[in-house]
Structures are given as C-alpha cells and as structure tokens.
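So, here come the structures, one by one.
Where a number appears in this text, it was derived from the coordinates with a stated rule and is not lab data. Just so it is clear, the model here is predicted, and its values are computed rather than measured.
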Structure P
Amino acid sequence: MMKHTLVALLRDQPGVLNRSVSLFRRRGFNIESLTVGHTETAGISRMTLVIDGDTTSVEQVIKQLYKLIDVLKVSDVTQDPNVTRDLLLVKVYAPPAKRSELMQLADIFGAKIVDVVPDAMMIELSGSPEQLDRFVDLIRPFGIREMVRTGCLAMTRGASTISGPYQTQEFRAA
C-alpha cells in the first residue's frame, strides 16, 4: 500500500462532493486528507485527496469517479513532479521562560506567530506535510494545547495544468 495524491475537477454543484467521497467509502478507502476549493474557472471546484492504496485499486477508483456525471477530470499526481502544501495552526503552552526557544523554532521553519497570551502562543505554518510533521514533533515537548491542519493541496510543477495546457494568450509560446 502506498499513499496516492489524487486531484479532481468537479462541477460546483450541491451533492457532488458527497457522491465523490461516498465512492471511496464504498470501496473501503480511508481518506487521509481531503481539500476542496474554487478554481480559476467559475463553477468548477478542485478536490485534492490523499488515500492509501495499491496502484490497481486506485486506478479502479479513478475509473469509477469518471462515471459520476459532475466529475470532469481526475489525475493521480503521486509520481509527477509536484508541490504539496498543508496549513497548520497550533496553540502551544509558552510561558515567558520558554517563549524565545519556541519563537526560534518557529523562525527556523518560516512559521508566523499569530497570537500571544501570557501562557500560550498560536503559530501558523504552511509547508509540505513532512515539514509540518517535523515541526509538530519538535514543539510537542512544549505542550500542544490545540492543533488543526488543513488537507493537502497539490499542483504539478511546470506549465501544464490538470485541465490541459494553458490556453490564454499570455502563456502561449511566442
């Protein structure tokens, strides 16, 4: 079993997300991460899923997704050169004696301090899932009070897009 990152373009209609996710449930896949948002095209949403599965099973699920009328495009970007990002908000126990050490760690990782109260600090970090995991491991000894992470966002590198090459004049080769 291997983690696969799938990116799908969907019509932005009520019930489309539910039907798409239900397909994974029926096939017995555990969705490790799910993120959905608007795209550059009105009426089209982009869904990014991270699932565990063997290649054959994932290919079957992709074929099944295409049978859903509001699913326009599905790509497994796992093997493609890509950029993946998560967002983390974490509230950490931070008494004055420990605050500078915690701020140094945040600075090393490029995190932002977004709230400070007398005994706690809220930190925001955006990065690869592995970078966020390392950061959480390092701040855990301080005492994590509360934590939330978004799902993974993924985009392939280069000029091509999930929906095909750029079609606008400004991106065409001269």
Structure Q
Amino acid sequence: MEEYNVVYQREAIEFVTVAKEFVSFLENARDFSKDDFVDHAVKILPLLYLKGTLLPEIEDYDESFSEKFVDEAAWSYIQQVTSSKLEDDDDFIQVQDAGMMSSMDSMSVGLSEIFADLYQEMADLVGAYRIANDDVMLVALACCRNNFPEYWGVRLLSLLKALHEIKYRNDD
C-alpha cells in the first residue's frame, strides 16, 4: 500500500509523540497533586487536539491488522486514578457523541471517564507504534484520525472546558 509512508510523516510522528506524553501523564497521575494534575492536563489537551486536527486522512488500510492494547482493567485503573485525583470535581458533563452531533441529544459522562476514554484511544495508538509494524501502525493511526471528529475530539474539548473552570475558579 502506498499509504504506509503516512505513518512516518511529520504530522503523524508529532501526534504520536504528544499522545505518548499524554499516556505517560495519565499513567503517572498518582504522582501529581490535584492542582498540578489539572495544570498539566489543561496544557497537554489543547496540544493533543491541535495535533489531531493535523492528521492526514487515510482511506486505504486493512482493518484486519487492528490491535488493541488497552483492556478493561487498564481503562478502569485510569478512570479510578483520575477520579481520585479530581476528588469532588469529577463531575458529570454533557457530551455529544457520534450520531448525536446533528441532534440536541447528549449523554452525561464523568470527567474521569473521559480521561479513560482518551487514554484508551491514545494508548492503543502508542502501542501500535511501539511494535513498529507498518500495517498495525497505519490502522491505529487511521482509527485515531477517523474517531477524532465525532468522538474523542468532542470529548477532549468538553473535558478541557471543565478543567479550565476547575483551574480558574475563585475558591473564596
């Protein structure tokens, strides 16, 4: 497939680099104070979003090479760690998902669940790049790119808004 080189293009490598930093940040969330956790999150999330907007479209790939690296236990761990880190601020927010974008319907999702969902998306991509198989990398990059407009990009923005409010509220 001629699309293989896309996995090595600058935009893809920069996105994977930021995704790796995001994954590492969440895996080490226990080491941060709440304020430092929120501060770091409001800095890395916009960068992840920006790099996501720059990913090229990928049309020709074989989904049989799809591999998942995050299981339910890992997702639950990230959800629990971020929930305990956010404490009382692990609120439920309204998020529109795929299929709901054109309607007024939304669903209520906890901030820690959004962190875990983003972790799963990014850790699957990072895992694919770690094994360095072009086919697996291509499918993972395509999935990440295809899920950006209606799934993880929307959730990231909702999470960022909530974290912004937590960081800059007046706690008098």
Structure R
Amino acid sequence: MRFDVPGYPLNFIQKEPCKDSSAHQFTYIYKFRSPVTGYNYILRADYHKEDVFGIKFYAQHHKHSDLKYSKITNRGDVQNILVSCLSVVPILLAQHSTASFGFIGSRTVDKASQRVEGHQNTQRYRIYKELIKEKIGEITFEHVDYKQLSGYLLLNRAAGNPKIKESAIVDMFTETYNNLLNV
C-alpha cells in the first residue's frame, strides 16, 4: 500500500485534562473530515509521563461504542485518513520537542462478518507500521515495533539514550494499561 496522498487538515478541538492518578496526564483532541467517506474522525493524542503520546482515532459516529477503535467502516480512503492522523506528529513536536509516540493497531471486531481478530500482528498494526516507515525517517526517531502487542513506538532521539527511554516507556505503559490485551 502506498501513502502518497495529502491527508486532510486537522482542526484542534481542545486539551482535555486526565482526572485520574494514572500516568496519562492530558489529551489533545483534533477532528478532521473525509469527503470520500462522508465521516468526521476524532484523533486523540494522549500525553503520558515519560514524555510519550499515544495516538488513536475513530469515526465520530462510533464515539459511544466501547469498540470504537476496533470498528471498520468499509468506506475506503484509508490512506488519506491514516496520513491525516500521522500529520499530528510534527504538530506535537513543535510543542513537545523531545516527545516520543506510540501506536497500537487495535484488533478488528466486525459484527457483520462475525470476525474478531487476534491481538498479535493485527491488520491495523501491519498497515500502521508500513505507513510510519514510509513517512517518518530515522533521524529524529528510533523505530521500535512490538509485533506481539501490535504496537509501534517512535523513540525521540533528543530524549537521551533510546534503550533507557524505551524501557521507561514500556514500564509506564505496562503499569498504566495492565489490561491492554483485554480490550
């Protein structure tokens, strides 16, 4: 799959504080629209201790669903939607110059076909990994992928020793999201 598309402009909506005592500190919320699908999409950039953002998105009409990150729309325009989501990285780097970024490829849950994908090496993960490798180089970030979790981490080289940073981020995510595979 090639990602030589422009994506859509992101509109900043708000900064939402996190009110629990977890490592999640706040969330930047953005919105964009795909004229191809006719849907609005919500992008959430969850900022955590260890100076790392978790990037996730969903179609706005799925906002009340517990499975909003796992649903598929089957409307096309995947490349533009994903390029739009990835465009948040330079925006956030302008404000958080040493931030790292994490992505999880949620498993697909499709009620129509009664398909529930396993947690490892999900289709979303494989596509996100391909997109990130194509669009983001290795000068600013060290790329680390976690096939077992369907996760991908961009470790910011400006944050110091990448191995120490990776270990701290993994520990923080493990403590904060100890039920990650139960989603």
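Quick rundown of the values:
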quantity	calculated
Structure (P, Q, R) behind the derived value 33 of relative contact order in percent (Cα under 8 Å, 6 or more apart)	Q
With semi-axes √(5λ) of the Cα gyration tensor in Å, for residues 14-53 alone derived as 19, 11, 5, matching label from P, Q, R	Q
